[in-house]
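Any read-out appearing in this document is the output of simple, stated calculations on the displayed coordinates, not a laboratory observation. What you are looking at is a predicted structure, and each value in this text was computed from that prediction instead of being measured.
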Structure I
Amino acid sequence: MAATTTLKLPEDLKARIVAAAEHAGKSPHAFMVEALERQIERDEKRRSFVQDALDSAADIDAGGPVYAMEDVAAYIQAKAVGKSLKWPQPANKPKPTAKRKAG
């Protein structure tokens, strides 16, 4: 079910939205809804990315594995061209309680 909201826009922004919507063959309403959806998706992805980084940092702080940049880069480059390589070995010796995330 759709919820109704009121959005006050500066006249120049509204004119730009109308022009862009016409160019895209959409109503201004549809254009704004899609723009808001894209922005929310970007925000959610950004927050997820930051949380993943914080979780990884906490894993490392707890003694999790650390990998040499060169080994990881070689692995990613090989995967990008379809080669099969084993995941690199950690450059440190992880503590026994640390869990490695699947990669």
Structure II
Amino acid sequence: MQLDRTKAKELFIWGSINPARAMMYRKAAGLPGLLIYIYVRWKMGIPNYITKKKSEWVKLDNVAMARHGFQMDPKTKNNGLRKLEKENLIQLHLLENSGKAPLVRLLVK
């Protein structure tokens, strides 16, 4: 069986995800915590289109998350982020009542 090279790029996953670490995020905040972890790890592997540098901070906006299949209710995402921050698994940069998407950095990668 041969793999179509045009499909190979769609199947490629940026970086590797350690299942033990992923389960730490799930244990701390449930399924939203796991989805946040996978999304942030994936986005960390993609360089910025202007600077060509990778960043440790990832913007968690609802539209981009939904576009890539990580859609969740904003309140659920916020609760998950708070739980992960309380467990010291992420660092959260959030401007309260600003309407802007939070920036997240993983402390346990």
Structure III
Amino acid sequence: MQTNRKRRTVALELGTTNSDIYTCPDRYDGDVNSIIVSNATANVVTVSLDWYDSVATTYYTIMEQVQLKPYSLVQLTEFPLYLHKQDKIRGLASATSSITVTVAVEEHFNGTAA
């Protein structure tokens, strides 16, 4: 039996302007099971993340200007975040080349037209 799901891990080093980290592809739903935010520098850096609901055309805050200590990380795994086609996770940091966000997602083919 063929499965219509795939597991993916994507990552992005954030800059000082909002950047898309993960976008749920057309014809898929995505269960974001983990978001890891890490600071690889010797400085305190702030980070903001939000998710975009494409149906509501609205951004919702996940974390806003949270300070990460040097060489630290935050893992967000309390419960999955359920995304639909063209929903996305995006973020920005107070300094470039400091914060990496890693997203683990399971995508499920939903068979609807793009």
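Ranked by relative contact order in percent (Cα under 8 Å, 6 or more apart), structures I, II, III are topped by III, which has the highest value. When helix-only ellipticity at 222 nm (-39500 (n - 2.57) for each DSSP H run of 4 or more, over all residues; to 500) is computed for each of I, II, III, the one that comes out at 0 is III.
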